[in-house]
Structure 1
Amino acid sequence: MELLLLWIGFAIAVGFLAAKWQRSGFGWFLLACFISPLLAGIFLLIAGNATNQQPRDEAGNFITPKTHVHCPDCRELVRMDARKCKHCQAALKPLV
């Protein structure tokens with residue numbers, strides 16, 4: 001009985017840590033219940049914190065202030081060398 005309570009307690013801890021790291025807390029809790037809280041915790045540590053991941057555009061390139069700017073009309077991010085906004089079709093002046 002004590003082992004079952006410990007198992008569920010550690011699974012809840014894995015779920016809370018996953019939720020804190022912007023991942024599915026309930027999903028990681030279920031994974032920890034089914035395989036093992038220790039293995040799920042190791043997998044979670046390998047997966048890492050989702051908030052540390054840098055955003056990317058459709059081509060897989062990192063979005064940085066050096067490569068992207070906000071459209072003056074719709075305020076969406078577009079490539080700095082774009083001539084037309086892909087969201088609102090407004091004409092842009094390339095900054096390159």
Structure 2
Amino acid sequence: MTAKSQRESEQEVRSWGFPHVFTWTDGPNAHYSPHSHAGLTTHLILKGQLTITYPKEKDAEKKTYTVGDRIDVEAGRVHEVWMGAEGCTYVIGE
């Protein structure tokens with residue numbers, strides 16, 4: 001099976017109903033401190049890996065996602081994110 005191109009992946013995220021779609025790359029071991037967004041966001045991983053946790057939730061655990069995985073974060077849900085040792089490229093839908 002051939003990997004989807006960036007354009008195909010962006011089209012896929014648009015098909016899920018997200019009007020604002022773009023591809024983003026973070027460098028190795030990048031970190032986003034706890035934050036939230038005003039609306040639902042989705043992340044479709046194209047390269048590398050991403051680890052996420054929801055620090056304000058009881059029994060919060062870190063979960064790692066890799067190529068092809070989709071992560072949805074609900075509006076207002078506080079989350080913290082770390083990129084893997086090779087960084088991470090992903091399509092974001094907002």
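Each reported figure results from applying straightforward, stated rules to the coordinates on display, with no laboratory input. None of the values given here were measured: they were computed from a predicted structure. Cβ atoms are built from the backbone, for glycine too; each structure is taken alone.
Taking FRET efficiency 1/(1 + (r/R0)^6) of positions 41 and 73 (r between Cβ atoms, R0 = 41 Å, to 0.05) for each of 1, 2, which is largest?
Details: 1: 0.30; 2: 1.00.
That would be structure 2.
Given a computed value of 96 for volume of the Cα convex hull per residue in Å³, which structure among 1, 2 does it belong to? Numbers along the way, then the final one.
Values: 1: 116; 2: 96.
It must be structure 2, since only it matches.
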Legend entry - Winner on FRET efficiency 1/(1 + (r/R0)^6) of positions 33 and 81 (r between Cβ atoms, R0 = 41 Å, to 0.05) once structures 1, 2 are ranked, highest first: 2
Inset, instruction - Of the structures 1, 2, report the one carrying the highest value of relative contact order in percent (Cα under 8 Å, 6 or more apart). - result: 2
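For structures 1, 2, which has the highest computed value of FRET efficiency 1/(1 + (r/R0)^6) of positions 9 and 65 (r between Cβ atoms, R0 = 35 Å, to 0.05)? Let's see the in-between values first.
Working: 1: 0.20; 2: 1.00.
Largest one: structure 2.
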Legend entry - For helix-only ellipticity at 222 nm (-39500 (n - 2.57) for each DSSP H run of 4 or more, over all residues; to 500) computed as -3000, the structure of 1, 2 it came from: 2
